[in-house]
Structure formats: C-alpha cells, structure tokens
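Next up, some structures in structure tokens.
Derivation of every value follows stated rules applied to the coordinates shown; laboratory data play no part. All of these numbers come straight from a predicted model, not from anything done at the bench. Cβ atoms are built from the backbone, for glycine too; each structure is taken alone.
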Structure P
C-alpha cells in the first residue's frame, strides 16, 4: 500500500480554479438546500490516489469515508479505470433493449456470489432505485403494501424509501405508498428494554413477531433490513439476530429484503455480503455503492418467483449500461485478485483494537462497533447516561480535516463517527488515522 505523494500542482487539464468562497456561493445559489456539505468551511476534492484524496489547494487527506462506503478499492485504480476508459471509447450506451455483454457477465458473477435460490438480477442506478424495485416485486407478489422495517434504518431518498427508513431526520414526508411498521432494531448500546446481550435473549428479534401479530394484517409484503445499519451509525446486530429473525419470517411466509447497499462486496471482511456473515438466506438482495468503485450503479438479485411478479413492460434506461457494468466487473476482479476482503477482515480487526485503546484514554467514546472496514464510534457526554454528543463529533471531524483525515458521521442523534476506508487500507493507514483521531479527541476533550 504505497503512500501517495503530496503535490501542490494541479494535474494537466484541470479547469481554472474559482475562489473557494465563490464556489460555495454558487453551490448554495444553484443546488437544493437539502444538498448539505461537511465542515464549517467545505472543501472541494479535486482528485484521488488510492487511499488519499486531494483538495483544490493540493492538500492531501487520508480518506476514511470513501464517498460514503462507495470507493471500495481506492481512488484512480488503473486496473479499474482503464477498462472503463476503453469501454467509453467503444460505446457509451445502448439501453437494455439490446444485448449488453458486460451486463450479462456481471449478473452471472453476482449469481455465483449469492445463494442458488437467488437467480434473477435487475440493474438500476442507485440503492434508492434498487430498494424501490424490491418493494415493487414483493408488494406485487404478496398483493400487500405492508412493510416491516427497523428503527434507525435508512433505505433511500425517494417517496417510498424515505418512509421505509426509521430515521426522523431523513423523513421529509409522512405520505407513502407503503404502510410501514417499525420494529425495534438490534441497538445493543441503547437497548430500549435496558437489557444486555446475551442475557437479553434477543428480545429485539422477538419484537418482530409481536409486530406481525399485533399491528399488521398478518400478510406483510416484506421485511427489510440492513445487515449493519449504515446511516444509523454502523449499528451491528448480535451474531444470532438474523437467524432468529429468519425463523420468524419463515413461520409467517414473509420475504426478507437484505439491503446490502453499504455492506456488500467484502466490506465486512467476513463474507462478500452482510447476510452471509449472519448465516441467513434472503429472498431479495439489494446492492449499489461500492459495486463499481464510484461509478453509479445499483441493482437487486431475487428469486425467480419474486422477479416474475413484474408482468407489465418495465426497463431502466441506464440500468446495466456498458460503462457501469464494465466498471463493476473490473472492480470485483480487483477485489478478488488482491484479496481485499481478507484485508478488510485483518486490517479492520486492527482498527477496532486501536480504537479500544483510544477509548481507554477518551471518555467521550461510548461504543465501538462494526465489522471489517465498516466501524462506528458513538460519542457521548457521559458514559453512564449515554447522552449523545453531536457537537463533539462535529468538532472532532473539523480537527481531523485540519490534520489530513476524512471521517464520516451518522446516527439518529448525529453522534456516531463512521469509518469506511477503501478496502486497500493498510495497518499503517489505520495507525495514522488513530494518531489523528487521538489528537482530535485531545483537542476538543473539554466539550464532552
């Protein structure tokens, strides 16, 4: 994992630089107000190189957010970008009304990575669109618009998906084509019953059965869950949670949609997908983000029975296009050839070990959780009361930026640091990030 070299020179072909203040003004004048930015003084990232990104002034940052778990293999990887460039020179787009070789090959590749019961793939453009498609096939198949989701979940920004998300800050409307019931999520750090794992006997999983039998018709279209809740702050269920949930769903004949938008493609280190890490077989798997290493793509794989529920005309103009699917194939090849899933497992273990060392020095760290290179740190004002500390997180994030580290944030209370670097991250990258985080917590320690 070579270290990128810092450079103050813009690469050839870089457009003339506007002033930072002018670019920010133009952003605010032309884009929706909901398109928010990180930092008190937002930065423009001009280029990337492996695990590093560079701003408009050429300043280097270690990227531990990866475009929200989207840069899976690193920035500007020739083995991924070169096939994409070659594809653009051949043909950019044809639509799915024509055979697309790379789309077919990618579908076959995904079928080989998932259980035999999942055998039909649909490509779209994002996780939001993929979840919409999952809702469509399950509601059609079950002739029901009832959905069971988890609290603290996030499934997209569209009309249906925002209301399938158990996240108040992201819900801009209560109107929905779906009738959604929200079960308690496996949030061990903030168990609503005040219990502790494993003595809790997975009461959060049993809550799903109570929900089915008391608040639904008994015939919901589906249950949807992220194996690890991304926007929720990388909330990580106990190992047996999804096994218990699967047994409940099977008893009631309810399909399981696994939202793997953030957990897919080896990020957890344990398996290619999060559902595999938990030993359960879903009926639908939704994917996006890291599949094509930053090139827009989304999709789902489902059972033949569910996929056949769409009997009307249907297509996605850009779904499965030659450029995106070529990028995805190249990225999957790079992940496999370089054994990045294994790297995520071993380097992720080192990350958690170093974070637990940090927690011994900084009382604001209330919880550390995650798998592989998908790790959350929940910040609190007091470990006894667990009062969330969102202001502290913002201050830590600002300090990290000043010292060359990009981190994410999330959680219902906006108090969870989200770390999801490219899967090429090394132990030395982890150590560098920990040093910067340590300094950040020391700098802002008086805020806790």
Structure Q
C-alpha cells in the first residue's frame, strides 16, 4: 500500500497545469452547461485526481460531496462507475443534480420537447401564473406572459423526471430573460434604458436552450453507456442526491471512502450569493417537483438561502466562538486578532464561517471510512485587505481531528464563474487542492 500511495502522490503531482487550470475544458463536457450555476468546479480538473485515488481504493469507490452545487463532482464519479451521494442546502442545486444524475433517452426528451412547444404555441392565455413581491421589477409583462405559457406547458407533462429536466431549461431561460444583470451573482436590476431597449423572447430562448440541453445530457449519457455503467436505462451503481444542511447533518446512513468537494470560501453574502442567483428561477418551479422535505421557506425573500448557509447567521456569542476556534486554528487567530473596531467586526464574519465549516467537518468525518481520502478545493480571499488563509485554516481544523494532509496542488481560476470582488472582500485568482487521508 505504501508503495502504491507514493506512486499515486507522484502521479497527482505530475498533473499538468493545463489540466489543473481547466485551460482546454469544454463547457458541454459532463452536461456542465445545462445551467450556468455560480462557481462550478470544472470536471476535467477533478477527473485525474479522482481516477488516481480510485486506484488506491481498488476501484470500489463510494463518493461523497456534501456541498454538491452543480453536481460536477458526482457526474465525474459516475463516469468511473462510482457510488455517489451529494447534498446541498440550495433547492436549485438539488433540482439540477437530480437532472444530471438521472437517465434520459434522447427520444423521450425530443418527444417531450415537441409536446411542450406545441402547448406553448397553442396557448392563447395572457394569465400570469406566478406572483411574488416585485415581480414587475424583475420581469417585463411580456416575459411574464411567455414564462407562464412555458410553466403551464411543462406542468402538463405527466412524468416528474421529464418535468424536472424542463424546469432546469426554464431556470436558464429566466436567468437570461429577467431584468437581473447576468454579470453578477447578486440581484442587481438592469437600467431602465437597458430594459426598454432589450429584445428578448422567453419562448425563443426556451426553444434554443432546450435543444442545447437535450444534446448535452444525451452526450453525457452516451459516455456512461459506452463505459458500461448504464444497463436497461439504469445506472448500475448507487446514486442519491438530497436536500440537506451539512452544517446540521449528512442525510444518509451510508459510509464513504472518497470525499471530493469545494465548499464556499466564506459566507455567501460576502462571497458567492448562490441564494440570490437561485431566487428568481425558484419562484417559477413548484417545490413539490423538487423535494417536499425542504424545510426552509426559500421563497420568502432573496436572502434566505444565503443566510441559512455557512456563516450566514449573526451570533451573539462571538467571544465563545473565537475562543473555541482559535484553539483549533492559529492561522484564524492570527488573522482575526490583528484588527480592531469596524475591521474586527468584519473579521467576525470569518470566524462565524469557520465555526460552521468546522461543524460541517464534524458531521462528515463519521461518514468517512478508515483509510478514506478527502479532496478539498478551496480558495483564499482578502478581507480588510488581508488574506484569509482558508487553506491553512482547513489543514489546522482537520489536524485537530487527527486527519493529516496526503498531498496538495494549486490551480489558477480560469474557468470558474466567480466574482472578482465585492464591497466586502476581494476573491483570489488561485485555488488550493488539498488531499487528506483519514487513517483512524
């Protein structure tokens, strides 16, 4: 085993910068472009690492991603015939993952698309099906009418798996036809001049996105079939994706020998606002077509998902949290204690985030088997013009739990859809890939 592990370390270290940086990746690979979800991992970056570690694990892999996002880790695992499990607090992530881990034949999607488009084209109603606060701010009346026709047409489909696929098509249509700017994750209305001058058709956009998505999912499923992982329209290993708050629990009784994930780099409100990105699409997608077990009222306002995510909630006992977390991470203590007054208040958000991340790790570790591997892709960022060394903090948190580093890599962020900066902090241009081994 030791000889094999040394070989695997060498192989991982020899992965080219072009592969790590995602220089030559294709957006259509692994059905990645079904929805332009924020901060998606590039599957081609993870693939060689997963492939190498699978060899150590005798190619009998059960893979966990507790922050699955766009589920690119899971579909990469499926390409290699792994058992996969993922969860996320964002209902839109869950819906997207349900679609990407399901089997579809091109014929059934083509037939459903033809039915849906026929229903849309024969729909003479001007009724707007959805109502929420400020709907007229975020959608022109014509777009509301068109989206309602699409909504009614998808709702007529009798098979929920088919509806889920086309709800994701609708989610991308909403992203492209709403009055929200697509250049940022936070909800930011276009100028009135821009809105008046835009010529957008939700129905034409739906038709275009639908055809693209059918091709991309079909191409990915063809790869699974060619690799021998699909028989009789069914993936041969176990797949499960669920709604879940990793800060509270991992919602499965299963155990795993490989964890591959990319957690947030800080609280969503000051880094990547996944919740705000998802707010408008989720208004148009029935919760019963996603998962009735979701226990947050994510339609209440645009901040709910981000507030419920790691580090999103203010805490009155910040001194207690600092004492606890400073004992686990010298790097966190060094970062926070250099500030005073207003800057110290901003740094408290970092402590809250690391506290929640630490709780999440405590929920993950009991699910990981002895001699399992954990691959974390994590980025540092600037707060108060100083670097938050998330990579060192993560190492220290895991070391405090008896988990040691196996090897590590660094990549430039060339193809992740990330914000460059916001009014709270700058994000960084590089990520660390930290690989740990749990030996106990």
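Rank structures P, Q by distance in nm of label points 7 Å out along Cα→Cβ at positions 103 and 375 and report only the one at the top, that is, the highest.
Values: P: 4.0; Q: 2.6.
When distance in nm of label points 7 Å out along Cα→Cβ at positions 103 and 375 is calculated for P, Q, structure P comes out on top.
Using the calculated result 0.50 for FRET efficiency 1/(1 + (r/R0)^6) of positions 47 and 239 (r between Cβ atoms, R0 = 41 Å, to 0.05), pick out the matching structure from P, Q.
Working: P: 0.50; Q: 1.00.
So the calculation was done on P.
For which of P, Q does helix-only ellipticity at 222 nm (-39500 (n - 2.57) for each DSSP H run of 4 or more, over all residues; to 500), calculated from the coordinates, equal -14000?
On the way: P: -11000; Q: -14000.
It must be structure Q, since only it matches.
Figure out for me which of the structures P, Q the number 0.9 belongs to, where distance in nm of label points 7 Å out along Cα→Cβ at positions 63 and 79 was derived from the coordinates.
Numbers: P: 1.7; Q: 0.9.
Going through each structure in turn, the value belongs to Q.
Hey, distance in nm of label points 7 Å out along Cα→Cβ at positions 231 and 383 derived from one of P, Q reads 3.2; which structure?
Details: P: 3.2; Q: 5.1.
Of the structures listed, the value fits P.
Among P, Q, considering only distance in nm of label points 7 Å out along Cα→Cβ at positions 159 and 399, which has the greatest calculated value? Don't skip to the answer; put the middle values down first.
Details: P: 4.6; Q: 5.3.
Going through P, Q one by one, distance in nm of label points 7 Å out along Cα→Cβ at positions 159 and 399 peaks for structure Q.
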